[in-house]
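In structure tokens below, several structures.
Bear in mind that the values in this text are calculations on the coordinates, not laboratory data. It should be emphasised that the depicted structure is a prediction, and the values quoted were computed from it without experimental measurement. Cβ atoms are built from the backbone, for glycine too; each structure is taken alone.
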Structure I
Amino acid sequence: MQSRSAKKERPAEEASQDLAALADALCGHGLADFLSATRQRYLDALPIPAAIVALLPEGQAIQCVNQPFRDIAEWDERGECRDLAGVKLLSSGMIGKRLSAFMAGDEPAEQFETTDGRSVAARHFTVRFARVESLMEGPTRVIVSMIDRTSQVDTERHLRSEMLLDSLTGLPNRLSFNEHVDAILADEARADGRYAVLALDLTRFSRVNESMGALAGDELLITFARRLVSALRPTDMLARTSGDEFAILLKLDRGVADALRAAERLKAVLSLPFRLTELEIRVDCAIGCALVSPQGGGAEEVLRNAQFALKRAKRTGTTQVYEPVEAQAVRRRFSMETNLRRAIESDELTLAFQPLIELATGRVASFEALARWKNDPHEPVSPNEFIPVAEESGLIVPLGRWALEEATQTMAAWDRQMGHPLPLRMSVNLSAIQISRDDIAVLVTDALAASGLPGNRLVLELTESAIIQDPDRAADVLVALKQLDVRVAMDDFGTGYTSLAMLQRLPIDVLKIDRSLIADLLHDNDSAAIVRAILSLADALGMETTAEGIEERALGNRLAAMGCTYAQGFHYARPMEADAAMAYWLERNA
């Protein structure tokens, strides 16, 4: 008979055995099934394609996937084959290679962009690998998740395609053209002188737009583009780079001669008339050429070089090839414009004064105020360089205002220095741009009031071109100046196209005969006859005369004998600073 204690221990042993059996079951198929079901529920909750891949002794295998993955991988599980080789999306191409490398390594995660490898209708994915931590010892597991970016990539490609095309002509645009040129420049074997860029411009396109309207202009551009395409080889690239400007990328077999022949071929094709609605018109184009070379900079600079040549082609009427010195000059002018603007704002310019000699008496009758600029402390910039830059950029307007104020103040300072008004006038130049943009009468009134000078002490010099550009406005300005008692001189007379009727109508006091007519006066009878005619004309109209560019005494004497009123040139004096000019006047007029 068993004791009472033995009866109590029996149930405890059975319980222990039951727990052990349960543990064995859980450690076997039960826990594995539980974890597998948990993984599946996790994947099913994801909105993106996902799968868990395990590295088993027999190879890589899929353990579980969600429905989005089945759809995108086109994989059917009914065959119970979970070998990764049966899932082409994960076993081949970039994804397969990187997955195998990832499972063999120890990186915690990896993400990359790729496609499904199809040549047609390819799908684009963002793929991420991440390791799955195991609760107990087991095979290496990786969760593969994929984001389908096909729609986004297709949209981006479509937008980029539109961004690279000209909407009117359907040709590549400037951005696309530059990308092709940059691709050539990146290839050293192709870049050095084996390609050229032609820049073409319709010479009378604005007239078509103005007379026939924008729709006709668009029709002309489309027809023009088709003509160009018909004259090019399949290997050439045509692009529309701006409104009426096109660019061509040419492959050269025999150097720049190929580009020049292509330009002539294009001009021949474009010489035929264009029919727009009911009208037939002829257009011409100017062509500039630049070679594609690594030394020439990037694509944008190559195209800009061709455009430099194009500007010269418009002037000459013939195809022009880019010359580096031309671009250097443009860059120098641009740099000069920036520095000149700063110099005007900072009051860094000065005036020099060149005397005008009264030939009958030899005395100084007036000084001409000339702007001077020392951009470099040791090397002044020639007025022949910075004055054209000032006119082109519009800086001539503030520069002219400054010169007028400075010249009148200098004259007033000389009067104060001598203690009485001097029998002396001051000449200041006016440009055509000043006349068109500024209120000259107001500026002169303010300058005279600020300096205290009477109007008859001031002479304003205008070139013939300034008057010809807008005769009516010039006439109004001159009349307003005469009301202020200011004297007016026509500068560089003989180089423009002033008619006798206009000369008679305008209130001009002095004709300044251009130096080009004076230079050969002593040795050329024709020059002497022209100068004599100008002097007779001025005398008949009651005008005084000034001869410019007097370099020798004999020339001054000849002009005095011919009846010229004043002379100006290096024979008498070079332009000088204010103090030196005052000393020169005292010495000459003593």
Structure II
Amino acid sequence: MTNKSRRSKMHWYRMDLHLHTPASNDYQETGTSYLDILRHAEMRGLDIIAFTDHNTIGGYRSMMEEIEKLAYLEELGRIQPREKRDLDEYRRLLDKILVLPGFEFTATFGFHILGIFSPDVSVRQLEHILLSLNIPPNTLDEGSSIVGASSDVLTAYRVINEAGGIAIAAHANSSHGVAMRGFDFGGQTKIAYTQDPHLHALEVTDLERQNRRSTQRFFDGSKPEYPRRMRCIQGSDAHRLLADPRNQKYLGVGDRVTEVLLPECSFDALLEVMQSNDFARTRPYRSSHDPYDHVQTAREEGANIVQSFHESLTRRGGRLYAVIADVCALANTNGGTVYIGVSAKPKDAPVGVLNVKESIDTLHTEIEQKITPPIEIDIDILETHGKSVIRIQVPRGDDPPYAIDDNKIYVRDEAETNLAVRDEIVQLVTQNLPTPSLAQPSAAVPLTEKQIAPPAPSAPGGKGTVDPPRTGVEIIGTEQHKGRKHHVMRDLRNGSVVKNVTRSSARRLWHYAITEKESNPVQDNKVEWHGDVGLWKRYKRGGTVRYDLVQREDDDLRVYYGVTYDGMHGPWQAFAAEEDNND
């Protein structure tokens, strides 16, 4: 079965995986029944919901006990008419809506984690999971978000995942969220909490926002320190049936919904999506006739280190080869996605692909024949503005370097694909060599209050250490050989060092940096200084704002060329242009 026919047999289901019930002690309405919640879910058109009370299975357990009691009375022939109506209504709704058991676990330092499980998992098993996460036995029925010294975030991810559940970081970008957005502290902790392999998704509150400051854009795999692309979904976190008209913060059932593309409405099908890298199978639900367009959203983000765009696939003009080169480069770098049938410019009308099946067959054949070692890619079709677009999903390869025709090795350099130079090839070869002498760090080392507290701000112009930006390049050395200057370049994204780069041999960003260094050296008195960091130049290339930044270090000036907003952190963000900093 082709990817297109397989996708055509699937259906978009609406889900809200973050619903509280009266079993949570902060539930905001009195007199709400479990039937009320199910009826309201039906009214909002939901297909899948999860009961996720605070550190308890109490709500799901109470509903199931109520149903079992009614069924037992029916079996005995002692059921009353009102009870029979309730039982029939439960059966009708549970036949229509998949209700999943779960909980919202409060981890160390108050971070909230959703654990979602199959209906086949018993309440006793779920309570055992909570006990293993150090929820005190005497609080299992309280539904409180405050439980004392529970397990840490990484342990929670692992335990939920190993128990067959779906681990989701609740409201990751807001209060009690692991992304710790808006804070300059967290460092390696924030990276671990949002990139852990046992974590399936981030629940966010800004999924509909399209600018570069949105959580989904932040975790799209293009950030140097966050290379794993994370699935972002949304849920209502409802503590009531209807939204509070006095406070828009308090949503009701189905007020924030995610759609998921499934072959059937089942937990196993949902788990398969959460474990996959097909990010087009979840999207924010829109009640209007303007459905979420995954391709257009990608175009709004633009070409970057993890995605590229090609309008056609013709052999003439080398367009087919350019696509294959991108596949090779992505496999050698961070992995990513190639779109065929659209340009990277979001305002250009999509061209589309006419002979879809023939084009997909050609891609499979060419990639299999030209790229070695073999790389497993997925090719399918997406629709945008009425046009068919081919999507190639490329994983980060586990056996680099990957080469075309055995000898052409490509790498992805921000939004460009380039032939790797000698030093980059050496790094690709050595990056996966075993290092048995290095001790592996523990995945779940608990932090102290001091480690997680924000550092005291340094005085303006102080000598506090500031790390370099995380994108762009730095020229760290220059030598003269036979009248030609040979430069040593450092890639700020990954720290790799490339030697013997000349102006004539340099790729685009390197060439720019060398030209600037040789023809337009930095003048200290013309730098826009903020303490020991400064802005030398702001310019636009390929639709992206870039920055040449400077840093005082002892008596020297370090210059960072071609930095993008994604690489600016801490004090560097003071130089961001309005178009980059716009929310």
### Task
Could you figure out which one of I, II the value 22.0 for mean count of other Cβ atoms within 10 Å over residues 108-115 was computed from?
II
## Note on the structure
From the coordinates of one of I, II, Cα extents along the principal axes in Å came out at 101, 62, 50; that one is structure II
### Task
Have a look at I, II and say which one yields -15000 for helix-only ellipticity at 222 nm (-39500 (n - 2.57) for each DSSP H run of 4 or more, over all residues; to 500), as calculated.
I
### Query
Out of I, II, which one gives 1.03 for Rg/Rh (Cα atoms, Kirkwood Rh), for residues 252-515 alone as computed from the coordinates?
II
### Structures I, II, by FRET efficiency 1/(1 + (r/R0)^6) of positions 260 and 324 (r between Cβ atoms, R0 = 35 Å, to 0.05): label with the highest value
I
### Query
Comparing mean count of other Cβ atoms within 10 Å over residues 164-171 across structures I, II, which is largest?
II
